[in-house]
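Next up, some structures in structure tokens.
Derivation of every value follows stated rules applied to the coordinates shown; laboratory data play no part. This one's a predicted model, so the numbers in the text were calculated from it and none came from an experiment. Cβ atoms are built from the backbone, for glycine too; each structure is taken alone.
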Structure 1
Amino acid sequence: MPRKNIYVKEKDMKLFKEAEAFGPISSVVVRALKQYVKEQKLRRQGFRNHVIIAEDLRYYFVGREIKNLRKPNKEIIVYQTKGNNFVVQRKVNGKSEVNVYCTISELIRALSSELDVKEVKRALKDKKIVWIN
């Protein structure tokens, strides 16, 4: 079986001891490395952790910004989540509203009155997301 040595600083030994309580340290390290690699791949694609506060609710998700439209007293931000949903945050006169759409078609329909549909499609295409009607 292949071996890798991990050198641990004295100050981190307590953490390693705690981790051993959850199973063999090698499996704990492998699980942590898998999670780390997965997160780094998402970061390279532009995905980040987001928190949106709207109407006393907090929306937490991992996503990437697709489009940001700013007008006087109004801002619309479109995100794609890592689960391929679309989150739309509308800020109007300091108030924030959030809607979630499961498909690109729903997103396009919802935004067609507020944004130029061609602009949204172009933004999606820039992020390598193709809309097929």
Structure 2
Amino acid sequence: MATAVFYIREATSYRNAAVGDVVGPASYPILLGACLLALGAALLLKPGGAPAPDQGLAGPQAIRFGAALGAYVAVIEPVGFLISTFVFLATTILMLGERSFVRAGAVAAAATISLWALFERLLSVLLPKGLLGPWL
């Protein structure tokens, strides 16, 4: 929670741009910090105390995840955001233990489309179009 407070304090020090930016550069970091703070408080107030530390990614699984992340970074520009993000998310969901290809694909598709809509449509951030460029 101390990290969240520090993060929010630092984000509030961002100066607004000279042009008419309604949201400002600090809005998103402040939102992330507030979410981090709320989640930390929820863990602290959870009955039974904080959960036991997780082992996380270990050994070969961490190497496979790093390789998938490296491949994603390498192909996002030529292949495009939609295709590469869907493949990356579906692959990593399966690597993390999901057994259903359909469920992994559905979650990856929903997340990819949601992120694309958020950045391209709502925030007007251009994402790499890649192979789907003629249709987007």
- Note on the structure: Ranked by relative contact order in percent (Cα under 8 Å, 6 or more apart), the structure on top of 1, 2 with the greatest value is 2
- Query: A value of 18.7, 54 was derived for Rg and Dmax of the Cα atoms in Å; which structure in 1, 2 was it taken from?
  - Reply: 2
- Message: As an exercise: Rg/Rh (Cα atoms, Kirkwood Rh), for residues 82-121 alone, calculated from one structure in 1, 2, equals 1.01. Which structure is it?
- Response: 2
- Item | Of the structures 1, 2, the one that 1.3 was derived from, the read-out being distance in nm of label points 7 Å out along Cα→Cβ at positions 42 and 114 | 2
- Rank structures 1, 2 by distance in nm of label points 7 Å out along Cα→Cβ at positions 10 and 34 and report only the one at the top, that is, the highest. 1
- For which of 1, 2 does helix-only ellipticity at 222 nm (-39500 (n - 2.57) for each DSSP H run of 4 or more, over all residues; to 500), calculated from the coordinates, equal -19500? 2
- Item | Comparison of 1, 2 by Kirkwood radius over Cα pairs in Å, for residues 26-97 alone - largest value held by | 2
- Computed 2.0 for distance in nm of label points 7 Å out along Cα→Cβ at positions 74 and 90 - originating structure among 1, 2: 2
